[in-house]
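Structures for review follow.
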Structure 1
Amino acid sequence: MTNAPLRVLVVDDDEEDFLILRDLLADYPQGRFEMSWVGTLEEGIRALRAGAHDVYLVDYHLGPDNGMDLVRLAVAEHHTHRPVIMLTGHGSADVDSEALAAGASDYLVKGKIDAEKLARSLRYAAERARQMQQIEDGKRRYQLLFELNPFPTWVYDIHSLQIVAVNDAMVSTYGWSRAELQSMSVLDLREPAEGERLKAYLAEWGERSGSAGVWRHRHRDGRPLWMDISTHSVELDGQRCRMVIAHDITAQRETQGKLLLLERAVESSMNGIIIADAQSADMPVIYVNPAFEELTGYPADEVLGRNCRFLQGGHSNQPELEILRRALREASDCNVILRNYRRDGGEFWNHLFISPVRDESGVVTHFVGIQNDLTERRQVEAELAYAANHDPVTGLPRYPILETALASLLEREGAEVSLLFIDIDRFHAVNESMGHVIGDEALRIIAARLSEVLGGPGYLSRFAGDEFVAVVPGGSREAVLEVAGQLRGAVSRPIEGDGWSLFLTASIGIARSPEHGDSGNELLRRAEAAMTRAKRLGRDEACEFSAAQMQELEDRLVLGARLREAAGRGELQLHYQPQLDAR
């Protein structure tokens, strides 16, 4: 009780009774009272609803009305914190019982009330009402906290495991309606296996309160819900219950699962993966995966904290490095092929993919690099390119390579270039009599000798079969004829193998630019014609293309064209002329 006076309203149709009660309390030395009076039930009801008094003394008989109606109204309109004490002129056990059953705080008989008894009844009624109000306020606050808790919260009976109360957050999270949840047990929130685990856990848990760990629940649609559970014992309407507060960590759990999967994928990747800090000076490496360590030979502790440029060794002027540097400056994707070095100094070709990683505000925080070792592929590509452009038997470049070099020489103004067409005489007999294995060996030896005469294989190619083409830049007619003689001499030297010997010769045709043509095709055709003439002269000869041969070739071309035209017009007739007398 506070020191404030207790406000008392007397509802009695006899004002004299009010005055008697007021005088009794006025002479009472303990406590102070403010007394007010109304004479009808209607006025008493208005005063009750206004709530301006702490205790109401109501006469049982209010003229035509019954004061008990005021008691019932206080209960019906939830004004139980405004206590009503019944007054009657004659004591009656029935009235007493009726008053207390209706909700009255006390029952007093006029004429039998002294100051002490009245004051005590008023104080007790007010104090009890205050305590009841505190309990109701506590329940209301508790209910408000329960309902407005952002975490799913429910209460279940400790014996039956039946859910008896749920909040809005639980309805929203689990998908069932409030009525459906309150018809379920806590076991229904789980899969059967989890339900059995819960029973065992509760048997061991007992009356303890606090964190109960993470549990797998289920949504109404069947998907899993991962809940971090806290629980404590409560009493609800006389029942021993347990309150559960659940923190939904499903999204966090899924994120952790994805991160774990990503980590495993990165760790098991066959490609080297490297992450650099874009916010720190010089972009130090903060992570490398095992494939990076295997690829480069560097353990992680020797890489972390360094800029990955150390892999370039001394080759910091590679053209594609500028592409990489620009991508880092502009925070863009790029892929480049770099020459890098392993820890043991071994070289490898690194196909590097770089991508920026941005935070939620778009700021680049890291760069991720993915490394792919192209060394083996580069070697295969080089081997394929070599095989495509070189003769597999002699190792000489194929004619298209030599043709490109020839075209480059012919582009120079006033260039003097000689083309030599070399045919090994009667070489088909070697293949037919001794086999292609010996024939190929002989060609390899001949190619090496011809290259030696020419000063290297740069101006020599294998044209086809036993034919070679050589290019001699510059030089006079006499100097070229001398080279042709040296080539013939190189071929004519004995070729000896394991139990076999060969003696070969070569026929060589020569065409010179610009007098015999100014294109590679013209020189090739005329050098081949000159070689054919050398064959007709008895082989083992070197012949230069002549004006007579040029006229002969032109005549053949004209004659061939005219014959085709004549055949098309039907101008040819076939006649038989016997060469001997069959009789």
Structure 2
Amino acid sequence: MRSWMDTLRFAFQPVVNLATGGVAGLEVLARPETGDVLAEARRDARLDARLAVAAVRAAVRRETLLPLHVNVFAATLADLGGLAPLSEAVREAGRMPWEVTLDIGPPYAHVPHGGLLEAVAVLRDQGFRIGADGVGDGDVPLRLLTDLAPDLVKLDASLLGRRPAVRAMRTLCEELGALLSVEGVETEKQYAAAVSAGAQLAQGDLFAPPARLPAADVYVPPRLAGVVARPRSGPSVREFVRPAALLPVTASAGQVRSLLTGSPEVSGVLLVDRAGVPVRSVHRSRFLLSMSARYGHALYADRPAVKLGDPPRTVGVDATAWEVLDVVAVGGRDRTSDDVGVVDRRGRCVGVVRLADLVRALAESRVEEAAGLNPLTRLPGSDTITGEVDRRIADGRAFALSWLDVDHFKQVNDGAGFAAGDELIRSVGRTLQSAASGSARVGHIGGDDFLVLTDPEGLGPLAASVLDASWSAGGRPVTLSLATVVCAPGSVADHGQAAAWLAPLKKAAKALRGGSWVLGRAGLSGHEVLRGSRAAPVRPQPAVAEPGPG
């Protein structure tokens, strides 16, 4: 009698890195020819565990070196207290546990959370990475999600139309140190939304459908104009992580050579200890050159590969692209093309980044930034400031958004000339920029209008720098008006709402005489007048009787 294993096949779907367009891993999916094995596995923990083992072995038969994503039900882990057979299967395959992400899926409703968390702790100690699957389309409680502290959160593509929910999930992922992946991406519109939301990974039929053979190439749509990932202080290294080619530190030079010659896309190998910590880095070209030299194979083939390796260059998963460049800059020029290992909080390798990916991304960001600079002041435009506003909203941070302009600027231009007006605008911009410290951002949105984004506590010094100065153009005295809205966490949903609260404050500031500053708070009516005085009302003159004919 044939068992379900006789009719079970597996398909592979690529997990795509949205920054590099490369394949970051493969999800292994069970595809039974008859029956509903997954429904049975949901009820039978041991059957589900056998499916996970079979998935790893199926991937090994396809000789893929890519990291694997293996599905397992939450109830299975809670019932079994771990997956001992899976650990054994990974070892037998010659793979490392940290090359396998266990995508823990719903239902969670009747799963003992204590037992699940204990099982996850065991798997983490063994080196497996943990993913929370079906978020947004399942029943995972938020508290359990934070207790799991997954390395990866898989968000259902159906949530992409609900921007506040996606932003909140991205913020949570940043707090947990997790990557955000979107699954079920089928359209280019969904792809654009995933990029805008700041997701690092995605999968779906748009890139490549599940197939019996692991896909080497995937379709990645070109970035649409205006679709950029959320701005940050330098791109995160997480956006550029590629799968690492890993071998144990005990590997021989012959084993390294076999891996490199059989995988031309691999640029280097990291030799790791039993905990997954990089010990040596083997660069493809230098290694193969040594092996191909006269007597090279005879000298090195059976010797430990560490003899031909270099000290590894590593960065943490929270590093920025600029920090990677700092690491690359240290040492000899012959190592500038080496992969840089990316390590987690325990020092275990979770992938590598390539210098070419970083340089290209940083160059693109500089070009985009330069294109958005105002030609008069060389300050960024409104898009940069509003993008930063959205980031702070998503991060749950309080901020103050201010608008500043020159009073009666048309009269200044008409009376003093446009050259004097331009020089005044440049001077105001320089003063704002020099007064902006820390995380403050200054933007010139055109004409005599500026936007300033600061932390609430940084408002006073910056306001004083421009309002206490004596301004003039062509010998004529000039005053400035400043309007500020302070936004507490949760008071606005996006930069549009912040701007809507700022608009009436701007009008109120312009209604005051002299240099003025009006401050309001999002969600609260009224405002404070911190500088300036109200214009005296115009009193109607009494009517004078016309003298009658007399």
Structure 3
Amino acid sequence: MKKLRIYTFVLPLISIVSCNLNKTISQELTKKDDVFFNTIKDTLVNWHLKDYHNDSIPGISFEKAYQNILKKNESSEAIIAILDTDVDIHHEFLKKHIWLNQNEKIDGNDNDKNGYIDDINGWNFISDSIGNSELFVNYEYTRILKKYDSVFEGISDENVSKSLEKEYFHYKRAKDIYLGRTLYAFKEKNYIDYYLNKSKQADIALASYFPEKKYTKEKVDSLIKVNSDPSLLPHLNYILTEIQYNITDKWLADYKLKTYERINKLLNKDFDDRVNIGDDIEDLEDMNYGSYIVNKNSEFLEHGTTVAGVISSLLKKGNSNIKLMVLCVSSLGDENDKDMALAIRYAVNNGAKVINISSGKNFSLHSDWVIKELKNAEEQDVLVVTSAGNSNTNLDEKDVFNYPDDTDENREEVVDNFLKVSSSSYQLTKKFKEEETAYGKTNVDLFAPGEKIFTASAKKDKKYELSSGTSMAAALTSGVAGLIYSYFPSLSVKQVKKILMDSGTSYDINIEVKQRDGSLKLTPFSELSKSGKVLNSYNALLMAEKMTK
């Protein structure tokens, strides 16, 4: 998923990038080439919870906050709504924190009269009535071309009407990006086809030596030493490459699926991703769609579980009063503004105090719908936390956009309950800004740890992983905001936002920032966001406690 959302793998002569939610790079906890994590991995598995002064690690000081504040105060229920993909609500790390709608039961009736039948844990806005979601959906720029190609056919900069100038500006942006992404998509298709063919040829050539395809480095190396057939050498070397990069048949098949579906669905202007859902995508008040099933596709659409796990890392020591409401709006591609707006409305109407949106896109067909619901959330004292994205761009530049956003078409802020969060690293060096995270002195509010964060995994073969990106940073910020609401419920949303921004940790350090021309420029960390700071839970809770008293 855009926002931001890129999985990157590297093979010799090939860079494979598939579109997904905010950048999530899963890694083994004891990866051999990571000296930093290997050296003191027991300390750094949860580095983001550490304190700089006590541990010399630039985390959010959560363990300090727990010992000095949370243990000594009473809490009340606070709901954090997660607007994301499906979530593995039965995961051992998450299940006791999942929100349960006490006024609803699964019986085919709308018991609580909120307009959603059987919504015991939240709602799935991207599925049919039995929880089957479209796993691949259009990019937003594909939808823009689909809508405006006929409108702007034959139109140029010189003869576009004044009433359509705004639409034409975004249409031209969409067209440029669409063409570039289409070229890229077919290049990726050629890459994966090439490697699938290489893998198939190797399997055939080596079938007599490895009839069950159980390759190991030791066995392949031994065969290379004794092999007298030079024609086998290229195949053996290819298999060694697969072993080195852990490229399995499943991985290749999964990547082929995503590569082909990028062309067939994400970039396909003839593809309708709402056919099975059955709603009118242009009517915000057509709300009779979706289902209560929020975990059916959690292994394939795993981002939501990852985000929920990051928030749960703040709850494992004992705030059972924080509950996670699951609202599915994302799959592979870009979210629809209608789903986003209605999910925000659902969260507000059903008691959420924090809304986490770890996703983003650079186009928005109906940003006014989302702004309308953000304003309603502000009126109801609900904080909305979003990720800045992993584009390594300056969000203050006039031609750079990141939705959802809290600004109007003139780039002026229209609500004061909205935080956009970028990602910091465990390295207090010129790389303290995580390499790919976006930034902006005006349009990014705060940084939070987002590199190699220990969290839950929805994969069947492992329960936990390390994940990176602004999705993780936003989730941590939402978790701390939820704790503030839980322990100090009298505070308003404006107070909570002010606390989070003012209480962060300042670091006097210069950051290496990549410019548009590819050059690197040293920039003070304080100039990369509005607050110039990194989230600090201890300072935030201490400030909230003092403000309440």
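So distance in nm of label points 7 Å out along Cα→Cβ at positions 77 and 517, computed for just one structure, reads 5.2; which one of 1, 2, 3 is that?
Values: 1: 12.4; 2: 5.2; 3: 5.8.
The correct label is 2.
If you don't mind, there's one more thing I want to ask. Could you tell me which structure in 1, 2, 3 was used to calculate distance in nm of label points 7 Å out along Cα→Cβ at positions 189 and 245 as 4.3? Display every interim value, and only then the final one.
Working: 1: 1.4; 2: 4.3; 3: 2.1.
Answer by label: 2.
Further question: Where does the value 37, 30, 25 come from, among 1, 2, 3, when semi-axes √(5λ) of the Cα gyration tensor in Å is the thing being computed?
Numbers: 1: 123, 27, 24; 2: 58, 30, 18; 3: 37, 30, 25.
Comparing all candidates, it corresponds to 3.
May I pose another question? Given structures 1, 2, 3, which gives the highest value for distance in nm of label points 7 Å out along Cα→Cβ at positions 53 and 405?
1
Tell me which of 1, 2, 3 gives 6 when you compute relative contact order in percent (Cα under 8 Å, 6 or more apart). Mind dumping the intermediate values first?
Working: 1: 6; 2: 9; 3: 23.
Among 1, 2, 3, the structure yielding 6 for relative contact order in percent (Cα under 8 Å, 6 or more apart) is 1.
Since every read-out is calculated from the coordinates, none of them should be taken as a lab result. These figures come from a predicted structure and were not determined experimentally. Cβ atoms are built from the backbone, for glycine too; each structure is taken alone.
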